[in-house]
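Following are the structures in question.
Just so it is clear, none of the values below were taken in a lab; they were calculated from the coordinates. Keep in mind that this is a model prediction, so the values were computed, not measured. Cβ atoms are built from the backbone, for glycine too; each structure is taken alone.
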Structure I
Amino acid sequence: MAARVLLIESARANVTTFAPALEKKGYSVHVTHSGKAAIQVASRKGADVIILDAASMRTSGNRICAQLRRHFEDMPIIHVKAASENGAPSPANIVLYMDFTPRKLINRIERFLNANKGEVLIQGEFKLNIQQRLLTARDKETRLTPKLAKLMEEFMRKPGETLDRKYLMKTVWDTEYMGDTRTLDVHIRWIRDAVELGDGKPQFILTERGKGYRFEPNGHSPDRNA
């Protein structure tokens, strides 16, 4: 899955844009023209890196960057300023002053991406990047929600083990309340959408009736009861 770059730049037609160079590198680039629009996009679709090209917008960008940081505490932000700009410090991770080449910008992005690769679990044909919440199953990539990622992490750390419902509720949802476990059932269905073959016959996330669920990374073993 291509890294997602959210680029905030001027809407004027005659400004120089970094978008072509970023797309040529293979990033998935989404361009917006205001901080408000960027927050909406990042909240809905996510982003791996935000680039605020304040120089193209003829503003310091400090106010916009502060808004971004309030909404996304841990998201990498690169703040591009005009060479003549100074004044208040930026809450961005990196500040670049014009002029510089797209190569320099890409180098900064790559540092963030490499730093954020995170721990990767591998079981059979399944690979889970915990920090990115990215599940790869038979060459299909799925970006998981935080709860789904935690649920899949538990399965992949304990392959072949039956994880009872109480354990999963405590570990994933931090609750011991068992009066209503429909939330768990729904998430199991969603995780199966990502890992199963789609024929309605689970082979990897198996139900142990009256107990819980177990993950078989190599598929259902016929000598096991499930």
Structure II
Amino acid sequence: MWGFVNCTRYYQSFGAPKVVLHEANLAVRTDERFGLLVRAGEGKSTIVRLLAGVDRPDEGHVLRDEGGWPLGYPGAFQAQLTGEENIVNIAEMVGLEPLSYSAFCADFSELGEAYFSPLTLYTGRMRAQLAFAASFGMPATTYLADEKLVAGDDAFKRKCASALKSRLDRAGLILVASNPKATKDFCDRHAVLVNGKIILCGDHDEAAELFAASASDPQSDDVGEDELASFDLA
């Protein structure tokens, strides 16, 4: 089970507290495809980091299963190491057989000889391709995604999309996004973050409607009580 129990997380932004979650609750099954819509700049990355265990809440608890992995996350890479060395480090960290994992990542990433070069020489696209290779080579039970489900040029994006659809036959997905189109195709259950609360919705259309209402006035953090009356607060 993934999610939050009375979870609060805030950070300082220009000297003032910026609230991401406020006593928020959520429960997501390991095999579920769950989409959470969050306005741009309102904490997508923070929520994924909380679920991944990279960040901690100020109050409350984070529900986290074994076998979760951030999709396309390059944060575990060390720039001075080669692509191969980084992948071997990840394999040893999670208990995978390094040679077979590295062979998969070398092939999937399509980096050629650059796979054996330090990441300091990589472009952003090359790092992203290595990160997605590392994700798809991982036997994850749940993928955690911050907006991006694919990377690279058009051909590599199609390759990522195909790999993700294949993985989701046996794994779950928690996708935190600011674009409703991102959650429509891949998610079966939907919610929206409003004023630090996670509001569950009946379907994608309902989530998109609430998301549009919450974002209709970018200068205000408040959504009227009438607009929230028909939604379930989790």
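Miscellaneous remarks
- Ranking I, II by distance in nm of label points 7 Å out along Cα→Cβ at positions 35 and 139, the structure that comes out highest: I
- Read-out mean count of other Cβ atoms within 10 Å over residues 11-18, computed value 8.8, structure in I, II: II
- Structures I, II, by distance in nm of label points 7 Å out along Cα→Cβ at positions 83 and 171: label with the highest value: I
- Distance in nm of label points 7 Å out along Cα→Cβ at positions 27 and 107 derived as 4.1 - corresponding label from I, II: II
- Comparison of I, II by percent of Cα pairs over 30 Å apart - largest value held by: I
- Structure responsible for 14.5, with mean count of other Cβ atoms within 10 Å over residues 19-26 calculated and labels I, II on offer: I
- The greatest value of relative contact order in percent (Cα under 8 Å, 6 or more apart) among structures I, II is that of II.
- With mean count of other Cβ atoms within 10 Å over residues 51-58 derived as 16.0, matching label from I, II: II
- Source structure (of I, II) for percent of Cα pairs over 17 Å apart, for residues 59-162 alone, computed value 65: I
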